[in-house]
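S.K.: Below: a set of structures, written as structure tokens.
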Structure I
Amino acid sequence: MSFDPTYPHRLAPLPPQKAIANTDFGDLLIKARVELAELKGACGQIPNPLLLMSPAIIRESVASSNIENINTTLADVLQWQLFPEAEQRLPDKEVLRYHTAMGWGFKNAEKYALSSRLITGIQARLIPDGNGQYRREQNQIANLANRESLYTPPIASDVPSLIGNWENYVNVADESLDPLIRVIISHYQFEAIHPFRDGNGRTGRILMVLHLIQCGLLQFPVLYISGYINQHRSDYYRHLLAVTKDQNWHGFIEYMLRGFHVKAMETRDDLKKITVLFDQIKEKIRSGNKKIYGVDLVEAIFTYPVITPTKLASELDMHYTTTSRYLAQLAEMGILTEAIVGKRHLFANHKLLKILSKSS
């Protein structure tokens, strides 16, 4: 049956019917695996990699949301995360929900594995109105400009069995195919199932990063893969559609392997720069102002690249007046820059923001 974008797609279960072999991708697969291994190793060399997770995940959250035309900036999100949700702008709120969903998924991935429980838990935090429920009606992907149908996912009654097949595929070892290729195949399949009314792309990209961790290819969810997809968005959708229409798995796998190679290399480079900056700032405070020096203080301004005295007081369990004085002194030393937004006094780790914003 030929592909008809207006008719619910009869999605074949995994594994793919078309033969796929590691040797089909030669040096490209090797390069991607080497860079991911280097990135994993770089994370292991950082004294406290968890302190870098929050800004790194927010950067990924911004890019992943931008793919879905939810437009904001890294600096805006880092600023608005300090404010009550009722005051946040909708785009920033949605990006912060992505951050929460990724954090929850990372925390619970070992407990639940890549299962329906993990999928729906991520979705519930990403799209609270949906309550993590799989869709019960037909949905469709259309051109936003002219409403032309581009793809109609499988009928709702097929979603549970297709998700069950997806679970089996991602959780059963198969040494005949490189795990990175299996991650890419699984990502296509999830997007083709399109199991929710909304947020399928963002949920799928969270699952892709968690799948890399489950396979042992990453240790922490710091890979900036959505940055690559966002930069090459039209190619991403073109390759996804080519799998659907013509079973052209090779084009999509090659596209994603290039993305993993490029972004693993760039993310590793960014982590090195952040680690150097962390050591420089730590030493600058220790030698220039011993009265306020503390590792907890340095870690706080890296975990929250934009911070308020109130937030720092909460992080360090200190009084607001004390942390106000600390932040003012860091600004005087050129470590932070300060700004007034409404009634709030903000302090930004501008050198860290520059590294994180380089390719946002």
Structure II
Amino acid sequence: MSLSVARRTIATPVLLTLLLVGFALVAVMAGSKPFNQTIIDIFLKVIFVVGLWVFVGNSGVISFGHIAFACLGGYVAAWTTIKPMMKGMSMPGLPDWLMQTEIPYWAAALVGAGWAALWALMFGAVLMRLSGIAASIATFAMLAMVNSIYSNWDSVTAATSSVVGIPIVRTIWPYLIAAILSVFAAWAYGISRHGLALRAARDEPTAAAASGIDIPRARLIAFVISGAIMGMGGALYAHSIGVVTPDTFYLGLTFITLSMLVVGGMGSLSGAVLGVLILSSLIQILRWLEAGVQVGQTTFALPGGVQEIALGVVMILILMFRPTGIMSNRDLSLSTRPAMEPPGRSETGSGPKT
């Protein structure tokens, strides 16, 4: 990592951190438990979308399978933090040493990150040799495979039944810290030589290969790092709700995180974070309106389903009028130069491709 590049771009994660801290302070001042849970959900989405950006934003390959790593992390939390007696009832097939294991939530998040990274390494060793639409379809196949295994492994995952008893962490600060760590990890990767090499391969694959860049290896490194971030997020997600099922980490979470990345802008870390904050705020406002708002003697409420329609309209408008996202491949920075790109790169360079 170049020291000069680090100094020039450090404003990006710092400014994003201040935004996240601002959201946390709003939750603290509101003093509402439901609103506190909403902010926790936002921080978890930040972790997921930032983890997705590490691979998708730098490689240009759309991944439909990253939520599989969140699933792996979520079940690690279930295996390692539930009381042994409860594990014996719902997951009798666990090994004895794992059945007796009981660790704190933060340790489970670290183990979940490592477990997901290990599987990302194994899956990525094969998938990262593919490019374009073939790679995207292969990542979706990975998601479907993980979901199918976990939905049928009765003795270890309780199949489609809910695994309950995961200690619930209500305080907002662990999720804020994890989101900030994810942002800084993604930033550090983005300005590293591995991140620069992968973006070079994204924009000019022929020239990058001719320059000696091992493109499958560069993609694999990003895939493993992003998998680790997703695994950590999955473990914390389990602790935020206290229950997991395979479908908790499937298509719904896959498409909402991809939507947030698209709206914010795949080409920048700031776009990944701002996409979450903007869409999450819109979703929350629509939820309030659907629940009903008292105006004088009348209750005004939007019909059910408006939330999904509004999200679809927002995505269509973004893709029509700003296809590179709200941030247009730029990062929040105190300088005028694009924050996450090497000097000399054209601002009109190609963006992520499927």
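Coordinate-derived values only; no laboratory data. If you're wondering where the values come from, they're calculated on a predicted model, not measured in any experiment. Cβ atoms are built from the backbone, for glycine too; each structure is taken alone.
S.K.: With Cα extents along the principal axes in Å coming out at 60, 59, 35, pick the structure among I, II it was computed from.
M.R.: Computed on structure II.
S.K.: Once distance in nm of label points 7 Å out along Cα→Cβ at positions 94 and 126 is calculated for all of I, II, which comes out largest?
M.R.: When distance in nm of label points 7 Å out along Cα→Cβ at positions 94 and 126 is calculated for I, II, structure II comes out on top.
S.K.: Further question: Between I, II, which one scores greatest on mean count of other Cβ atoms within 10 Å over residues 38-45?
M.R.: The maximum falls on structure II.
S.K.: Given a computed value of 24 for relative contact order in percent (Cα under 8 Å, 6 or more apart), which structure among I, II does it belong to?
M.R.: It was calculated from structure I.
S.K.: Work out which structure the value -22500 belongs to, where helix-only ellipticity at 222 nm (-39500 (n - 2.57) for each DSSP H run of 4 or more, over all residues; to 500) was derived from one of I, II. Write down the numbers at each step before the final one.
M.R.: Working: I: -20000; II: -22500.
Structure of origin is II.
S.K.: 0.55 is what came out when FRET efficiency 1/(1 + (r/R0)^6) of positions 30 and 302 (r between Cβ atoms, R0 = 35 Å, to 0.05) was calculated for one structure; which of I, II is it?
M.R.: I
S.K.: Upon calculation of mean count of other Cβ atoms within 10 Å over residues 70-77 from the atomic coordinates, which of the structures I, II produces 29.4? Could the numbers behind the result be given before it?
M.R.: Values: I: 18.0; II: 29.4.
Considering all the candidates, the number was obtained from II.
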